[in-house]
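Next up, some structures in structure tokens.
Values in this text are rule-based calculations from the coordinates and carry no lab data. This is a predicted model, so every value here is computed, not measured. Cβ atoms are built from the backbone, for glycine too; each structure is taken alone.
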Structure 1
Amino acid sequence: MGNTTRNMRKLLAIVGTLLSLTTMGQNADTAIPKKLAIGLTFSPDYSYRSLKPDNSGESMAEWRDSFEIPKFGYTTGLSLVYRLNKRISMEAGIQFSDKGEQTKQRALIYFQPEPKAPDKIKYTYSYLYIDVPIKAYFRLTDKRLKLFLSVGLSPNIFIAQKITSYLTYEGGSTQKSTSSSFSGLSRINLAVLGGLGLDYELTDRINLRLEPIYRRSITSIIDAPIKAYLYSIGVNMGVYYRL
């Protein structure tokens, strides 16, 4: 009887120890933050370009600046985020972007009356890219609604250029036509990124992010006497799921 009692006590002690270790392990697992997250992002962008001509292209650049204006584009894609520590995260993504500019609407002048001809025209130039942004996020606050700063670089791979014309007729009707080109621009250009935004923990796995962001190419999109550098201001909206 005595041996049985002692054995029962030993068994209970072992079970108690195992339960304690299991509980500690569960608490430790719970305390470890989920470091990896995947996100879906979309950014409506207000985009344009800056021109840097050589001496022979100054008059042409001035002429273009007189009637070309910004246009609306967008950037969307997937991102993978890795949390290095409590304050710093790294993000890499693959995105599709529509950048470019457009012209003001201009009157068409004919040498003789053309009753059925359009009287106004405008063009939109869309440059389509695959962007591969690499960014660092610096968390500035620790609350559920977090303020962060982001900086990064993005190699942008040229896909195609779309030129859309809009012809307006006297009665107000408009005719739209689009053509595409797959050459003429540099295959790859490099852009810098910078943003300041808010990150909200919706659940223990889902974050919502709102990030006003500035993008600017630091290499010309075309090898020509007039160098062109794209830039945009957007609002990056994202949903992130922690794995």
Structure 2
Amino acid sequence: MEPLPNSEIKRVLVINAHPDDSDFGASGTIAQWVKAGIEVAYVFCTNGDQGGEESGFTKEEMPAIRQREQREAGAAIGVTDITFLNYVDGHLEPTIALRKDIVRRIRISKPDRMVCQSPERNWDRIGASHPDHLAAGEAAIQAVYPDARNPFAFTDLLDKEGLQPHRVKEVWMMGFAQPDHWVDITDTFDLKMKALRAHASQTAHNQELENMVREWGQRNAGIGGLPDGRIAEAFKIVNTN
């Protein structure tokens, strides 16, 4: 499915389970949107405190470290509006509470486009289907439809917080097994790598990080029919208007 042209998109909201998820999945694309003048905001459901066992830090130290790294990664591509919902890493579920928190962020940000993780398991790329990713994707889709647009859903958000209902026009899903849209990020690959290296507690031990990410991107480009040597990110586009 063809997405809306970027000329019709003023704001994008990116919802992910963990710090670094959006940088692995979509930062080359997001960097292009920022360059085009589109406002981008991030929401992370957890602080990623179960990641980084190779870093030498304790689990208790990880939340503050990962928040700091994510802010640095966002700054590398021009995203400074970053919210952490502080759910427990590894325990994320698509609860009504999580859904409401995402509805709140949608009504605050008023995005035309939203990026989220796939709520469906990808059997060819099990790493994309971490249980927290599936939960974040499911809660995000539920928040887009039906709740964010419905004044009768979570009425206190309107009555007590003054947050008006908002309709998201389209959703771009990362990690979906059968993507239908590919973005050539060859020209922003350097920014993607800068963002990923900011997540030092997760990536500093991997000497093959750039080669690995490049190979993933070139594989995406090949599937998407782009010329040899190009690098791409892959998405499933969902019309939610």
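From 1, 2, which structure was helix-only ellipticity at 222 nm (-39500 (n - 2.57) for each DSSP H run of 4 or more, over all residues; to 500) = -5500 calculated on?
1
Computing relative contact order in percent (Cα under 8 Å, 6 or more apart) gives 26 for which of 1, 2?
Of the structures listed, the value fits 2.
Taking distance in nm of label points 7 Å out along Cα→Cβ at positions 82 and 202 for each of 1, 2, which is largest?
Max of distance in nm of label points 7 Å out along Cα→Cβ at positions 82 and 202: 1.
Taking FRET efficiency 1/(1 + (r/R0)^6) of positions 162 and 210 (r between Cβ atoms, R0 = 35 Å, to 0.05) as the quantity of interest, name the structure among 1, 2 where it is greatest.
Biggest value here belongs to 1.
For the read-out mean count of other Cβ atoms within 10 Å over residues 130-137, a value of 22.9 was computed from one structure; give its label from 1, 2.
Traced to structure 2.
State the single structure among 1, 2 that was used to calculate semi-axes √(5λ) of the Cα gyration tensor in Å, giving 27, 22, 16.
Corresponding structure: 2.
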